[in-house]
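Computed from the coordinates by the stated procedures, all read-outs in this text should not be read as laboratory data. This structure is a prediction, so every number in the text was calculated from the model and none was measured. Cβ atoms are built from the backbone, for glycine too; each structure is taken alone.
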Structure I
Amino acid sequence: MSKTLTFATGPVQLDDDGAHLRRELGRALSDGLGVEVEIVADPSYSALADRVARGDAALAWLPPATFVRASEGGMIDKVYSSERAYGARYQAALFVRADGPIHEIDELRGKRVAWVDRDSCAGYLFPKLELTERGQAPDALFARQHFAESHMRVVRAVRDGECDAGATFVQLRAVEVRASRPPSLDEAAQEDLAQTLALVGWAPFVAPAAMRALLVSRSIPADALCITKTMPTSLRDAVKDLLLGAAHRPKLARLFRGLMNADRFALSDPSAYEPVKRAMHDAPG
């Protein structure tokens, strides 16, 4: 095999199971492409963006805001959007412990919140935008805002009582629960939300019922799997064919689903990420 290709991700599944999935997916991609592929997880999204900007990744799994920044740096060649389970919607949730006293957003005043990263759509940008549009700007609402740098650390901070609320992703079934404009979700809306949640970002770390969502954002564009300009020209068609056909290769499909919760990939138009650009502009700081 020739020179190793680096496939970079952010702080996704940093536990032993995630390390195993990265090794297995790297081997499967190596077998499919005929070159060595190493999957590395950077400790933060800013570190991931820096890696792409330096040209140190041939492939990169980028959350939407990181993709927007990387695109502005001119290192992205092709973009493939990840598609999750059919009919699902990817959104952000601001959540608290279900056994705690907080049931409404107003009750978060003076409390502590854990965000993922300033470039995380589900873990910061979109919930911050929703709060601001409700007249609850986070800088005024919370006494302390902590950036934990991964969804896992956000959940642990809330679980262990280090923070009162946190932000992560939720995946909703075919019926989308849109961001409501009242100060909080009423009891009926909470019940509706519970019925439509297909996946919650805290589920790998605590029981799904252990946390309660107070707010759900509008839909967020999918994560982007990007071929960068450092990818050898001779491999680009092979990478494209492998990604577009991954859903029909059982081992690849299982590994992409396990590591990145992606069921398939489709060539994407960068204009699909305009809502992210707006969120980054409207929720600065």
Structure II
Amino acid sequence: MSLDQHLRLLSRTIDPIVLGSRIRNARLVRGLTQAELGDPAASSAYICRIEAGQRRPGVELLQHIATRAETTVEALVLGIDRDRLDELSLALSRADLLLASGRTTAASAMASRVVDEFGETPLTDLTDEADRIRAMAMLDAGRPAAAARTLQRLLDSGALAGRSLQLRTALCRAYLAQGELEQAVKVGELGLDLVEQYGLHGLPESIELVLALADVQLALGDQAEARSLCLQALDAAGNLDDGARLGTAYWHASATETRRGATELARRHAERALGLLELDRFHSNVASLRERVNEYTPAL
């Protein structure tokens, strides 16, 4: 749901007393009378009833009131203006980057600070995104049960539809960590059904899901199925320009071959994995060094 759609919905459901109080405060800050605030869209009597919480203005009147009071609809409905909303959204993006770089504690802390600032503001999409980040951090910190509860809630609510595969992969791994293998298989296979249904084969998120399910099958003792899934992931990852993901696929394949007793093949897979992961780390370090050089190199 876009922010504008979300605002329209909230403007029709917000507690009129809360909204009326915000409108009154905004009017007083600008030094306007009720007649001046409403002119020409609404009478002073109607504005009085709105501020008393006896009426809830429609979207068009709310926009008029916001314009006259030199504020925004966001500030009136959400209690926060668009600039601050953008800043909080950016903070969540940074938290997601911290999560991707392995700094899970910092990522979780940043997401929590953003949620604390939301307070009672009904920003469902952003709070769901913050909860996803915190759940992933909990999983990394060895708290799979807590992570699973949050991930399951997000999936059940249909939140963050664009991250469905990522949520299912994390939930699959959370159940695996708890030893709930049947649940892990169920979640993983439902994810694969989505991949098949929407033709998502070869996406990085699909590869991660396949590898998670391979780990579950290995834990169940089905080495043949685990090997088949690893080969599927290797084939898909080989078509991506992503050394880290291909290295991860080789690492999982190595573990599977080790369990099967194919030691030589496991060794070769491990060597490929280490080589690719080291190369990816090298490229990341070079990129970081280039950024530092650019920071300290004066423009000519």
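Here are the numbers for this structure:
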{"read-out": "Entry that produces -10000 once helix-only ellipticity at 222 nm (-39500 (n - 2.57) for each DSSP H run of 4 or more, over all residues; to 500) is calculated, selected from I, II", "value": "I"}
{"read-out": "If log10 I(q)/I(0) by the Debye sum over Cα atoms at q = 0.07, 0.11, 0.13, 0.17 Å⁻¹ is computed and equals -0.42, -0.80, -0.96, -1.31, the structure in I, II", "value": "II"}
{"read-out": "Origin of the derived value 1.1 (distance in nm of label points 7 Å out along Cα→Cβ at positions 57 and 273; candidates I, II)", "value": "I"}
{"read-out": "Structure responsible for 11.7, 38, with Rg and Dmax of the Cα atoms in Å, for residues 73-136 alone calculated and labels I, II on offer", "value": "II"}
{"read-out": "Parent structure of the calculated result 15.8, given that mean count of other Cβ atoms within 10 Å over residues 217-224 is the read-out and I, II the choices", "value": "II"}
{"read-out": "Which of I, II yields 2.8 [distance in nm of label points 7 Å out along Cα→Cβ at positions 113 and 169, calculated]", "value": "II"}
{"read-out": "Top of I, II by relative contact order in percent (Cα under 8 Å, 6 or more apart), largest first", "value": "I"}
